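What follows are several structures.
No lab work stands behind these numbers, since they all come straight from the coordinates. Model, not experiment: these values are computed from the prediction. Cβ atoms are built from the backbone, for glycine too; each structure is taken alone.
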Structure 1
Amino acid sequence: MVFGYINDIFSPLDLSGQIEMLSKKGCKEFIIEKPTKNSRMPKLEAALSKPGIRAGDSLLVCALDIFNLTTLELVQLVDRLNRLRITFTSLDIDDILRGDNRLFTVLAKYHQDKRRQRAITSLATTRQRGLKGGRKPGITDEKLKIAHAAASLYQSRKPKYAVSYIMEFSGIKSKATFYKYLRAVGVEIK
């Protein structure tokens, strides 16, 4: 039998959304969790210890983060399910974990995807507030004008100006910045 595990508190999906997703994958029975102060997963614990979910059954979840467990606790849970010969499937990684080395590969990929999703969500939220995220542009418009002036002096044939003179004239402090500015405006460095 295929059991669907639903956690109403830790999931970004609402209850009906989780039920719909799991039903499409063949779930007939649902364990709907309402965590208490003493236990994070009392109904799952009860289903695993009493004759609810048996060997050969499957436990399906919409996402691994529905358990709100650390990676170690998640590995221990999957290991326990494997020892009970219960197949565990998470729809967000769409893979069956059987306790072999693939588990760690899948968990690493899962955490990488979660970090990426959080970063994308954070950037979108920042943009909605009218702020810009990410790295600041290397050369501002003002500095671009300075770069063009320095480039015209650098490329002039008569008279040929020394780099130190051009830097002093344009107010550029270091040679590295000077050459970065030249490259930014497309000057070939001699």
Structure 2
Amino acid sequence: MRRYRTPLRQILAAARRLGLGNNPLRRHTDRVESLVLLGAIVIALVGLGLGVAVGEHTADSQARQAAHEQATRHPAVAVLLEPAVTNGRQPAAIRVRARWKTPNGSRVGTITVTADHPTGDRIPIWIDRAGKPVNEPITDASAVVNAISVGLGVGVTGLLVAWSVVRLVRLRLDHGRYAEWERGWARVEPAWTRRRTQ
């Protein structure tokens, strides 16, 4: 007949597996390691929960920013008033004078373009309500990707902190265990190998 485990028995069994029971063969360092492991599990769970919370907050913030930018930024076409050329070196972007139409008329200013555009070239740009060049608005998809990235970053950081704490403590405990084993072996080795110390 199979015996079913109650929730209390399952908790006690998990505690014994973590080394929190009163097993006389467990050393003090084993109990410390178990407590550190339990703490690391708590840190990891808190980090994951924090990652979810930060991700949700970032998603809300990014969605509001995307909606605002999409409502206030509009595409326009700028006509270059001077060539975008470089003198030998090839920078990633060049600032040149251009003209573009705004809801209130026309505007002249500087925009950033890649090299090798002749005068009169038409470059697509984004402008705000005042007609100033701005970055392309955040899309809904990029807002979601940003939120997921931030949430995962926080969650993974929590996991890495927990793992690092466990590794560092385990290394320190192992160093002490090895020294303890050496001392114990030095006491019993002469009797087991029939060698006598002078």
| said: Please compute distance in nm of label points 7 Å out along Cα→Cβ at positions 28 and 132 for structures 1, 2 and give me the label with the greatest value. | reply: 2
| note | With P(r) over Cα pairs in 10 Å bins from 0, in percent computed for every candidate in 1, 2, 8, 16, 15, 15, 12, 10, 10, 9, 4, 2, 0 is reproduced by structure 2
| query | Here P(r) over Cα pairs in 5 Å bins from 0, in percent, for residues 68-115 alone was calculated and came to 5, 22, 32, 31, 8, 2, 0; which of the structures 1, 2 was it taken from? | reply | 1
| Which of 1, 2 yields 27 [relative contact order in percent (Cα under 8 Å, 6 or more apart), calculated] | 2
| With helix-only ellipticity at 222 nm (-39500 (n - 2.57) for each DSSP H run of 4 or more, over all residues; to 500) derived from the coordinates and found to be -20500, which of 1, 2 does the value describe? | 2
| said: Ranked on FRET efficiency 1/(1 + (r/R0)^6) of positions 108 and 180 (r between Cβ atoms, R0 = 41 Å, to 0.05), which label among 1, 2 comes first with the largest value? | reply: 1
